[in-house]
Structure P
Amino acid sequence: MYEAHIYRLYRVNLNLGKEESLLVFTDTEKDYLAELLEEFVAVGEGVAGRVKHILYTSLGAHGKEPPEEVWRLTFGDEAVDKLAQTGLLEKVLLKEDYSEAEVLEMLLKHGREVPQVVVAFPYYSTTHTFFRKALTQGFGCRYASMPLFEPEMFTGPMEVDWNSVATVSQDVADILSEAQWAHIRAEGTDLEFSLENRQAVADTGIFHHRGQYGNLPAGEAFIAPLEDSAFGRLTITYAPDRPLRQPITLRFKDGSVEELEGFEPYRDYLEEVFQRHEGARRVAEFGVGTNPKARRPDNLLEAEKILGTVHVAIGDNHTFGGTNRVPFHTDYVIFEPEVTVGGKGWQKRLLEKGKLRT
C-alpha cells in the first residue's frame with residue numbers, strides 16, 4: 001500500500017544503495033506497525049544488498065535503550081556477549097553510569113555485519129539512546145528515527161522539498177549555536193535558559209553521509225540547553241499523542257521541574273516518572289520546527305516539526321551534546337511563541353507570534 005512512499009524514503013532521504021546493508025525495526029505498541037514493517041522489509045529487499053529486521057515488545061517509554069535482542073541482531077552475538085561478560089550490557093540497557101568509550105571500543109572490536117543504514121520506527125523513540133549514538137558516531141551508520149510514525153504522514157510532512165527544509169534547518173541551527181541564551185514567551189509560558197558553548201543540530205531529513213541521523217518526518221533545529229539553567233514556567237496543552245483535558249504547567253528552577261500544576265491524568269504519569277528517575281526532571285532540549293507541511297498537533301513526531309513552533313524537552317540529552325543520561329526523553333510543543341535569543345552584545349527575535357525570522 002505504501003511501497004512508493006517507502007521507496008522514496010529509502011532513495012531520497014537515505015540514498016540507500018544495492019551494496020549496503022539495512023536494519024529495520026519497530027515495536028508492538030500499535031498493531032499497524034507490524035504490517036508496516038513487512039512493507040519496509042519487502043521494499044528494502046529490492047533496494048539494499050542485505051536486510052535485517054525485528055519486531056520487539058514495546059518498552060513503554062521514549063528514550064529507553066532497545067532490548068538485548070536488537071543489540072544482538074545489530075552488532076552480533078560476540079560483541080553483546082563481551083558486554084554481558086563484563087557487566088556493561090546491563091548498565092547500558094538501564095542507562096546507568098558506564099564508560100561510553102569502553103563500550104564503543106568493545107563494539108568496534110567485536111561487532112560483525114553491522115548495518116550501514118537503519119530505519120527505526122518503534123512507537124517509542126530510540127533517538128536519544130547510546131544504541132543510536134554508537135551506530136552513528138562509532139560505525140558511521142545513517143539512522144532514520146521515526147517514533148510515533150503513522151502512515152498518513154507519508155502524504156503530509158514527508159512530501160516536502162527536502163533541500164529547502166535542510167537550508168532553513170541549518171540556518172536556525174547556526175543561530176542557536178551562536179546564541180548564549182534563549183527566552184520563550186507564549187500563553188502560559190515564560191521560560192529562559194542558557195545555550196552557552198552548546199552546538200545545535202539541524203534535522204534536515206537528508207541522511208546521505210556517514211554518521212548522519214535524525215527524524216522522519218524531519219524539519220527542525222535543536223540544541224541541549226545547560227542542564228541547570230532553565231528558570232520559569234512551561235505550559236503544555238498536548239501529551240506526545242493526544243490533547244490534554246486541561247493544561248499542565250511545569251515550573252522550572254535551576255534547570256529542573258520543581259513543581260507541576262494542573263489536574264490532568266498526564267500529570268500523574270509525569271510524577272511517577274520523576275519518582276523513578278530524578279534526572280527526568282531536567283531540561284534536555286530546545287528545538288525549532290521548520291517543516292512547512294507539518295500540521296498535526298496531536299502527534300509529537302509531526303507536531304515538533306511544525307514551522308513556527310518550538311519545543312522543549314525534559315530528560316535525556318547526552319547523545320546530542322548534553323550531560324544528562326536517563327531512560328526518559330519527551331518533548332512538549334509550544335504554539336505561536338515569541339522567542340528571543342542572544343549573546344554578548346546582541347540579541348535576535350527568532351520567532352514572533354509563530355513566524356520564523358531567520
Structure Q
Amino acid sequence: MNPSSKIVVVGMSGGVDSSVAAALLKEEGYRVIGVMMNLWSESGKENANRCCTPDSMRVAKRVAAVLDIPFYTLDVREQFYNRVVSFFIEGYQQGITPNPCIQCNRYIRWGALLDFALSLGAAYLATGHYARKVLDEHGKYQLLRAKDQKKDQSYVLHLLTQADLARTLFPLGELTKEEVRQLAIKFRLPVAHRNESQDLCFLAGEDYRDFLRRHLEELPPPGPILDTQGNYLGQHGGLPFYTIGQRKGLGISTGKPTYVVSKDVARQALIVGSKEETRKSAFIVARVNWISGFPPPLPAEATVKVRYLSPLLPARIHPAENDCYQVTLAEPYSDITPGQAAVFYQGELCLGGGTIHRVLS
C-alpha cells in the first residue's frame with residue numbers, strides 16, 4: 001500500500017529525535033499527525049519536568065507548523081501517575097530499584113498513546129527511539145539494535161509484542177545521532193541543537209531520594225548496616241535511599257572502599273562489602289516478554305544487558321520455576337539489581353527481556 005494512504009501518529013516531545021522522525025515520515029509520503037503527551041508532574045514543577053514542559057510543548061507545536069502537520073496533545077497525567085510514578089514509589093518501598101521508563105513504554109506509549117493513534121485512524125505509531133524493526137522469513141517482526149550502537153534504545157523496547165511492532169515505526173533506526181541533527185538542519189527544524197536529558201522526567205532533575213521523602217506514605221525505618229559476614233557497622237537511614245553498588249553516602253568508615261552489595265528487606269538491613277563482593281554470576285528473571293512470542297530453544301547462549309548503560313554480557317539462559325528464567329553469566333559482573341530489566345540478545349537481535357527478580361550468587 002502506498003504510504004500516502006497511511007496515517008502515522010508520531011509521539012513528539014519537542015526534541016530533535018521525534019521531530020526528525022516526523023519530518024522523515026512526511027518526506028516518505030505518510031500522512032503524519034504529531035501528538036505530544038501531557039505527563040504528570042509535581043505541582044509547581046511543571047517547568048522542570050523533562051518530557052512535557054510548557055517550553056517543550058511550544059517547540060513541538062513550532063515543529064508541527066514547520067512541517068505543516070496536525071498537532072494534538074493527549075492528557076495522560078492520571079494514567080502516568082498511577083502506572084509509572086506509583087510503580088516507582090512502591091518499588092523502592094519493596095526494596096527494589098524500579099525502571100519507570102520501561103513501565104512508561106508499556107502502559108503509556110504503547111498503551112494510551114497507541115490507543116489514541118488508532119482512534120485517529122492511524123495505521124502506525126512512530127517514535128524517535130533508536131532501534132530497528134524488520135520482518136523475518138517466517139513473517140515475524142524482529143527488534144534489532146540501532147545502527148548507532150551508542151544511542152541504541154532496544155533495551156527499553158524489549159517489552160514490545162508482535163502486535164505492538166506491527167503498528168510501530170522507528171524512522172531513526174538506521175541513523176546516527178549526528179546524522180539526525182544534520183537532518184534537523186536540512187528540514188529547518190528549531191530543534192537541531194536542542195539539548196537532551198537522560199534523567200527521569202518526573203524527578204525534574206533532582207535526586208530521587210528527595211522525591212521519595214515527599215511522596216512515601218511513611219518514611220522508611222532506619223536499620224543496621226552489616227558486612228557480608230553479618231558484622232554490625234552502623235545504621236542506615238532507610239533502605240529506599242540506597243542503591244546496589246553505591247559507595248558514597250553510606251555514613252560508615254571501614255578503612256577501605258565499601259559498596260552496597262544487597263538489601264535484606266526482612267531484617268531491614270543494608271549489606272555492604274568490597275567491590276569484588278558486588279560481582280555476581282547468576283540471577284533469576286521474571287515476567288519475561290519474548291518478542292517472537294516464545295522463548296528460544298533452552299538452554300540458550302545469548303548476551304544480556306542488566307542496565308540501560310551496561311555492556312552486553314555473555315550469558316546462558318535456563319528455564320526456572322514459575323515461568324521464570326535463570327541467567328548465568330560467563331564472568332561475574334557488578335551492580336546486578338533487583339527491579340531493573342535484564343534484556344537478552346543474539347547478535348543484533350533483541351530476543352526480549354524481563355525483570356531481575358533475585359540475585360543468586
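Where a number appears in this text, it was derived from the coordinates with a stated rule and is not lab data. Everything numeric in this text was worked out from a predicted model, so none of it was measured. Cβ atoms are built from the backbone, for glycine too; each structure is taken alone.
From which structure (P, Q) was helix-only ellipticity at 222 nm (-39500 (n - 2.57) for each DSSP H run of 4 or more, over all residues; to 500) calculated, if the value obtained is -7500? Label of the source structure: P. When Cα extents along the principal axes in Å is calculated, the result is 50, 44, 42; to which of the structures P, Q does this value belong? Label of the originating structure: P. Taking 1.6 as the value of distance in nm of label points 7 Å out along Cα→Cβ at positions 244 and 268 derived from one of the structures shown (P, Q), identify that structure. Derived from P, not from the others.
Among candidates P, Q, the computation of FRET efficiency 1/(1 + (r/R0)^6) of positions 108 and 228 (r between Cβ atoms, R0 = 41 Å, to 0.05) that gave 0.55 used structure Q. Computing Cα Rg over 2.2 N^0.38 Å, for residues 116-235 alone gives 1.16 for which of P, Q? The read-out was computed on structure P.
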